[in-house]
Structure 1
């Protein structure tokens, strides 16, 4: 799935399972043993997951690359199918290209830097099938906001630093019910953050312009895809 196709997938995902959830209302008198729906457990959960982050390329080519992502998450049911989540994610080592805007050609690429990336976020999750699973699946959609930090406050030789960025998230996922307090969870999240480049990255756009960005804006938003699979422990029936 590409980043551009994620939003339509979210909407289609929600529509299909909303239709499935509505059919639940018509199950009065249906044999419980034959029903594909089962009650979900718990009103709180802790999830530990492993996955990956795939940042979209930025115009200057100095943003972090793809890499492994670890996360810990807490979920709290607010009311009905609405949950509040808080998640801390950590990428131990993402490679960034270091450039010197005062140089040209191959000399401009000074080298590479490996830095960790940490993301702290919070938001709301809506269970499409309510407080039940359908054939062991309990799909959800979610949205939230938070911050991403690049592990250092220092500027590189070219005057750039990733710093700490405000992020906006949206995505889809599913609980995989097992009938016990331990469950599996899969999640796909799209995060948006803004790159802010130093003035030396920009240029005048003329034929002799050898700047990194030319007339491209010094402030641009990019999407960053995260995929994770984890184990959840639910509490309080």
Structure 2
């Protein structure tokens, strides 16, 4: 199947789109130039063909290909095994996280794989806290974005713990993720989030912008604080 999949990817390739999407995503890997819906169709085929343990080997072949779309295909297919996720899935993924260098794949592995494992195995929180200490900003982003499934279940504790660490981070990708998770927490615990934002009203503009998309009154407060000096 992997060789057949590779033939399909080459058949679907679009040179101009490859150049455009590489500039947008800024991935260090090569591109075929294939749109996400087409990749997801292939992911479903892989899911139908293999059980999870068999798919780990297919995942490795795709992951080591050097192509962004093959790595995305590996992640999209793995997401489909959600019911079978266990700590083996985490141990399988962990050594691969350092090689992810684009926001789309970071968010895919975080929200749809690691975050789902976290729901089943709360002990994974310790691993995410370790990742949050990394000097590599992509790993720090994984730590906080992986808490999104927890937030959706109404548990904002781990997210807020990470937000406190990240709120003045200088890396734009961390600022965006921090603001994004604050916004999501605000949907479940608005008072906790409002109090936090007011306490850190001078957080970086990017973080503040994402965090206050649904709390526009806080933007007025920030303007007043700035005028007051």
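Readers should treat all values here as calculations from the given coordinates under stated rules, not as data from a laboratory. Worth saying up front: this structure is predicted, and the values here are computed from it rather than measured. Cβ atoms are built from the backbone, for glycine too; each structure is taken alone.
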Exercise. Which of 1, 2 yields 26, 22, 9 for Cα extents along the principal axes in Å, for residues 100-139 alone, as computed?
Worked result: 2
Problem set entry | Read-out distance in nm of label points 7 Å out along Cα→Cβ at positions 60 and 196, computed value 3.9, structure in 1, 2 | 2
Exercise. If we compute distance in nm of label points 7 Å out along Cα→Cβ at positions 92 and 164 for structures 1, 2, which one ends up with the highest value?
Worked result: 2
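If we compute relative contact order in percent (Cα under 8 Å, 6 or more apart) for structures 1, 2, which one ends up with the highest value?
1
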Problem set entry | Which of 1, 2 yields -2500 [helix-only ellipticity at 222 nm (-39500 (n - 2.57) for each DSSP H run of 4 or more, over all residues; to 500), calculated] | 1
